[in-house]
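Below you'll find a set of structures to go through.
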Structure I
Amino acid sequence: QPLVLQLGGSNPMELAQCARIGNEFGYNEINLNVGCPSDKVQHHKIGACLMAEPSLVRECLQAMAEHSQVPVTIKHRIGLDDDDSYETFAAFVDEVQGDHCQVFYVHARNAILQGLSPKQNREIPPLQYAKVYRLKQDFPHLQIIINGGI
């Protein structure tokens with residue numbers, strides 16, 4: 001059965017090394033977690049806070065893909081804090097997608113980076129599936145998979 005290695009980080013070269021190691025251990029997919037809202041990981045520039053830096057996320061994904069023989073994918077949210085505009089969400093996906101990453105696992109709610117625990121972040125911000133459906137219409141060449149709250 002498929003086995004996915006999920007990585008957290010923001011250093012492209014370190015993530016590339018981890019992707020290479022993941023390949024050696026036989027993982028079927030390498031996933032970059034850009035969805036975790038925990039303040040513990042934010043301090044290390046890991047997780048959902050990276051949605052504010054799509055060019056860095058793209059660099060990370062490209063480096064991972066260059067060192068991987070299996071697909072490199074991403075898990076992310078639809079937005080950060082109070083910014084739940086579709087335009088920002090779609091711009092993030094547009095910036096990070098490419099030959100290096102064509103599978104997007106989307107947790108269909110915003111990540112609130114201050115004031116909510118990770119558990120609350122899985123329950124309180126409302127799910128917005130319509131934005132994910134629209135994303136699929138606007139990016140038909142990508143595999144968009146709803147994640148979270150299912």
Structure II
Amino acid sequence: MARGLPFPAFWLGLGGIVPFAACGAALLLGPEGWRGLALAALIAYGAVILAFLGAVHWGLALAATAEAETRHARTRLTLGVVPALIGWGALLLPPWAGLTVLICGFLAVWATEEGASREGLVPARYLWLRRLLTLAVVVILSATLTGVLIG
């Protein structure tokens with residue numbers, strides 16, 4: 001575990017993977033009757049979590065007090081809103097496209113956070129956890145997308 005990361009943050013973060021895994025498993029392995037609901041729930045949960053990731057950056061912008069931090073407020077506020085818009089867009093698309101948008105959204109937020117970390121805008125301990133969680137989410141969403149496309 002990353003130094004300085006609160007213990008509950010690690011376990012609660014991992015717990016956030018459970019709905020992804022449960023919906024993905026229900027879709028790929030569950031009874032036929034569950035698949036539509038599992039797919040809708042997976043896409044909806046992915047959209048909610050993308051919005052949550054943005055909220056982290058909104059909070060960092062609002063908590064900034066030093067002049068050096070407030071200079072970056074626009075970047076942080078933008079990163080705070082864009083993931084929610086991506087997630088919302090995923091909800092409006094056919095399932096295969098929604099899953100694709102979510103995968104791209106999670107990867108884009110992660111890549112942006114990597115760059116923001118180099119600027120000192122994202123704490124390293126947070127980024128360590130985000131790498132782990134993003135990997136898990138993208139693997140689950142990709143496996144689910146493959147299952148949807150194969151039928």
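From I, II, which structure was distance in nm of label points 7 Å out along Cα→Cβ at positions 77 and 93 = 1.8 calculated on? For distance in nm of label points 7 Å out along Cα→Cβ at positions 77 and 93, the value 1.8 is produced by structure I. Quick one: mean count of other Cβ atoms within 10 Å over residues 21-28 came out at 18.6 when computed from one of I, II, so which one is it? The read-out was computed on structure II. When Rg/Rh (Cα atoms, Kirkwood Rh), for residues 53-132 alone is worked out for each of I, II, structure II gives the greatest result.
Computing distance in nm of label points 7 Å out along Cα→Cβ at positions 45 and 125 across structures I, II gives 2.1 for structure I. Taking helix-only ellipticity at 222 nm (-39500 (n - 2.57) for each DSSP H run of 4 or more, over all residues; to 500) from the coordinates of each of I, II, which one would give -27500? Corresponding structure: II. Tell me which structure, out of I, II, gives 28 once relative contact order in percent (Cα under 8 Å, 6 or more apart) is calculated. Computing relative contact order in percent (Cα under 8 Å, 6 or more apart) on every structure in I, II gives 28 only for II.
Once mean count of other Cβ atoms within 10 Å over residues 5-12 is calculated for all of I, II, which comes out largest?
Working: I: 17.9; II: 12.1.
Largest one: structure I.
Kindly point out which one of I, II the value 17.6 was derived from, the read-out being mean count of other Cβ atoms within 10 Å over residues 13-20.
The structure behind it is I.
When semi-axes √(5λ) of the Cα gyration tensor in Å is computed for each of I, II, the one that comes out at 23, 17, 14 is I.
Read the figures in this text as sums done on the coordinates, not as results from a lab. Not measured: the values here are computed from a predicted model. Cβ atoms are built from the backbone, for glycine too; each structure is taken alone.
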